[in-house]
Structure 1
Amino acid sequence: MLDPQRVTLSPWAPEDRALLDRANTRAMTAQLGGPEPADAVERRHEDYLRLSREGTAQMFRVDVDDAAAGGVGFWEVEHEGVPAYETGWYTLPEFQGRGVATAALRHVVALVRERGDRDLLVAYPWRENAASTALCRSAGFEHHGSSRAPWRGREVTFENWVLDMRPLDLAGREPDVDERFAGDDLDASRWWPYYTPHWSSRAQSAARYGLTDAGLELRIDEHTPPWAPEWDGHVRCSHLQTGQHSGPVGSGTGQHRFRDGLVVREQQPEHRGWLPRYGVIEVRMAAVRHPDAMVAFWPIGFEDRPDDCGEICIAEIFGSEIDDAGGWVGVGVKPQNDPRLRADFEKVRVSGDLTSMHDYAVEWSPDRLRFFVDGRWVKTVAQRIDYPVQLMLDLYELPGAGPRDVAALPHRFRAERVRTFPPR
């Protein structure tokens with residue numbers, strides 16, 4: 001599969017007329033009713049240019065390494081009486097099956113999200129178009145039934161796929177837990193201040209933290225040891241989690257089996273603290289701008305059953321990916337070792353100072369997860385995670401190419417609050 005960064009969009013231009021001719025073949029139009037006459041292709045080209053000028057649509061040429069690979073766009077429609085954008089795409093035969101359409105659609109989703117004037121993005125592929133149906137599903141669209149409509153002199157069945165981009169709505173909802181990190185120490189009924197210590201030890205993986213009027217501060221300082229040098233080299237971590245489950249010493253049973261061959265090195269008591277299942281999970285936190293630092297909030301399955309171990313990554317922010325205008329925030333689902341899940345994770349660009357406080361949240365229902373930054377929708381994953389998760393909140397120091405940057409220490413990761421809301 002192609003690196004998605006090799007796929008770019010260019011606004012539709014007069015010289016792109018030839019691309020429509022290349023797409024107007026019997027094979028390329030089999031799911032559209034067949035090739036169009038030349039005058040119809042010319043009208044389509046003129047419509048692309050006109051609608052883009054008017055601002056009611058955005059049409060693009062899809063490029064791979066500057067070579068034309070297809071087309072994509074979105075335009076204003078109404079879906080069941082609600083303002084929406086409709087999207088459509090095509091990929092030339094020599095580029096099909098390489099992830100080009102997936103990357104192009106991801107670009108379109110980002111553009112519609114940034115526009116922010118319509119909360120629905122819809123697609124209506126023909127029922128027989130299995131490839132487009134699969135693409136809609138993988139992009140987080142939800143199937144809303146089918147409809148029949150006239151198309152070029154015949155009746156056609158269209159599948160209705162809808163991407164819900166509405167902002168997070170917490171109106172009238174009360175949190176079941178609203179953790180503000182008040183008091184002299186952590187609430188031991190919720191938090192376990194060690195990073196998966198079964199693979200190492202509580203002494204080696206203990207969090208360095210403090211509670212202030214502004215909330216929690218996790219620290220990595222000059223004397224923070226690597227948390228598990230046997231398995232993870234010189235990675236250092238200061239971390240809180242809200243559950244703990246692992247097997248006896250010498251076994252391979254334990255949460256977050258992040259590599260093959262792991263063996264439990266220290267027996268741990270079971271801790272069932274704060275284990276939400278469905279609803280909204282939200283953190284208000286600030287990232288660390290240093291190339292060796294990474295902060296994350298990533299609930300994982302409690303894993304008392306081996307397959308119940310998927311990760312809901314609500315925010316993962318590398319200090320190396322923060323700049324003066326904003327930064328990249330990783331969100332989505334990572335299967336870890338859950339065979340029922342597939343990886344659906346991406347980095348979304350967020351404007352503003354990520355080292356100041358921002359809200360990161362997921363709205364988790366039985367068949368989908370919707371991710372938000374500061375209440376704005378950023379991604380949907382249409383997968384099912386049906387088991388309790390424990391919250392994982394951490395600051396990492398990752399080894400750089402050169403010597404450790406001791407002069408920059410301590411790294412300080414601040415979290416103002418963590419909240420969960422029960423499902424509606």
Structure 2
Amino acid sequence: MRPHRLPPCLAVTALSAALLFLLLLLCASSSPPLFAWRSSSASRAAPPPPPRAEWGPGRPPSFAYWISGTGGDARRILRLLRAVYHPRNRYLLHLDAGAAAEEREALAQAVRRDEPAWKEFRNIDVVGEGYAVDRTGSSALAAVLHGAAVLLRIGAHWDWLVTLSAEDYPLVTQDDLLYAFSSVPRDLNFIDHTSDLGWKRHERFEKIIVDPSLYMDRNTEPFPSKEIRQMPDAFQIFTGSPWVILSRNFAEHCVHGWDNLPRKLLMYFANTAYSTESYFQTLICNSSDFRNTTANGDLRYFVWDNPPGLDPLVLNESHFGNMVNSGAAFARRFEEDTPVLKKMDDELLNRSPVQLVPGVWCPNLGKEQNGTDADSCSKWGDINTVRPGRGGERLRQFTSEISQTRGCS
């Protein structure tokens with residue numbers, strides 16, 4: 001009897017699914033390729049320890065930031081990093097294969113050199129090897145899962161994973177964010193989700209795509225298969241925003257899941273367009289352990305065209321009032337160095353574009369010294385105390401409101 005062979009296109013889809021699964025296994029078990037703080041061959045005396053962060057009840061939480069970009073985004077990532085920096089948090093920066101190795105090295109050098117606080121607290125890392133990512137394919141999902149796996153390995157105390165891109169910007173200070181989340185149960189996930197698939201049922205989930213960025217060294221657009229597939233009956237598909245805030249427990253489940261569902265869904269979404277818009281939603285809403293730990297919102301501010309396109313509109317100063325009143329923590333999309341970013345720096349973050357955001361942890365930042373304003377933090381205050389502003393109160397109220405209703409419907 002002749003052995004049965006898969007059609008060529010289905011064989012390729014099976015290969016891409018296997019590659020995605022293998023990538024997750026590798027990033028969960030191998031040493032992360034980071035080079036922001038590579039050890040030097042020269043022996044140096046250990047610097048004095050920075051102020052110690054304290055964890056647990058009665059102390060502010062901590063966030064792990066996955067910040068991604070492509071070629072030409074290093075400057076934007078550094079500006080975003082300054083706007084969301086706090087010593088309690090962890091940061092992992094990634095430039096994909098669209099960026100040259102020199103840009104990636106320059107980003108790591110800036111992390112090592114630009115701010116005394118970054119050098120002191122060493123809580124920022126840069127992924128040392130760029131890999132191909134196409135946001136329309138499953139390589140984008142592989143990148144987020146890789147970031148989660150690395151952050152779980154290098155950061156022992158963070159409570160939530162926040163995914164950002166170079167096109168994002170915060171609407172609140174980190175003191176505001178830490179204050180608002182101090183009253184949020186630490187198992188709560190903020191994931192925009194719906195089971196109303198509409199046109200996506202056929203265009204996203206019945207159609208099969210192959211993402212070559214899973215096995216190529218350069219960013220490559222996915223291509224469609226001629227075959228279509230039936231909708232699954234072993235689980236119900238949910239979809240929503242690709243930008244999420246995940247609890248540590250759920251992030252661990254995505255990477256190390258103790259049941260088979262995370263891997264089963266990973267294999268399915270390996271050949272699904274825009275899988276970052278559905279993987280986390282489908283996983284949490286089909287899990288009896290986690291479905292009641294999700295609030296239906298991503299704490300992001302977007303403006304969509306009518307009818308909506310694939311991307312939200314680019315934001316400008318005309319959107320500023322609505323952004324502030326939205327209660328959201330972050331907004332997107334922004335062009336580089338657009339005037340609205342300066343307005344946000346001035347009126348929401350109380351910083352210049354080259355400064356970190358002032359807080360209790362850095363008492364000298366922004367204060368006049370020797371006739372000029374201090375642009376760098378050089379004295380450390382209490383990193384376990386936060387001083388929120390009006391943005392913190394708005395965000396706390398907003399998170400409280402959307403946390404009242406949990407689960408999936």
Of the structures 1, 2, report the one carrying the highest value of mean count of other Cβ atoms within 10 Å over residues 74-81. 2
Structures 1, 2, by mean count of other Cβ atoms within 10 Å over residues 82-89: label with the highest value: 2
Could you figure out which one of 1, 2 the value 17.0 for mean count of other Cβ atoms within 10 Å over residues 186-193 was computed from? 1
Out of 1, 2, which structure matches 1.49 when Cα Rg over 2.2 N^0.38 Å, for residues 130-297 alone is calculated? 1
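For which of the structures 1, 2 does the calculation of Cα Rg over 2.2 N^0.38 Å return 1.11?
Label of the originating structure: 1.
Starting from the value -4000: which structure in 1, 2 was helix-only ellipticity at 222 nm (-39500 (n - 2.57) for each DSSP H run of 4 or more, over all residues; to 500) calculated from?
Attributed to the structure labelled 1.
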With distance in nm of label points 7 Å out along Cα→Cβ at positions 66 and 386 coming out at 2.2, pick the structure among 1, 2 it was computed from. 2
A value of 15 was computed for relative contact order in percent (Cα under 8 Å, 6 or more apart); which of 1, 2 is the source structure? 1
When distance in nm of label points 7 Å out along Cα→Cβ at positions 106 and 290 is compared over structures 1, 2, which one is greatest? 2
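Out of 1, 2, which structure matches 4.7 when distance in nm of label points 7 Å out along Cα→Cβ at positions 138 and 354 is calculated?
2
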When semi-axes √(5λ) of the Cα gyration tensor in Å, for residues 170-225 alone is calculated, the result is 37, 20, 10; to which of the structures 1, 2 does this value belong? 2
Say we calculate FRET efficiency 1/(1 + (r/R0)^6) of positions 306 and 362 (r between Cβ atoms, R0 = 35 Å, to 0.05) for every structure; which of 1, 2 gives the highest result? 1
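Coordinate-derived values only; no laboratory data. What you are looking at is a predicted structure, and each value in this text was computed from that prediction instead of being measured. Cβ atoms are built from the backbone, for glycine too; each structure is taken alone.
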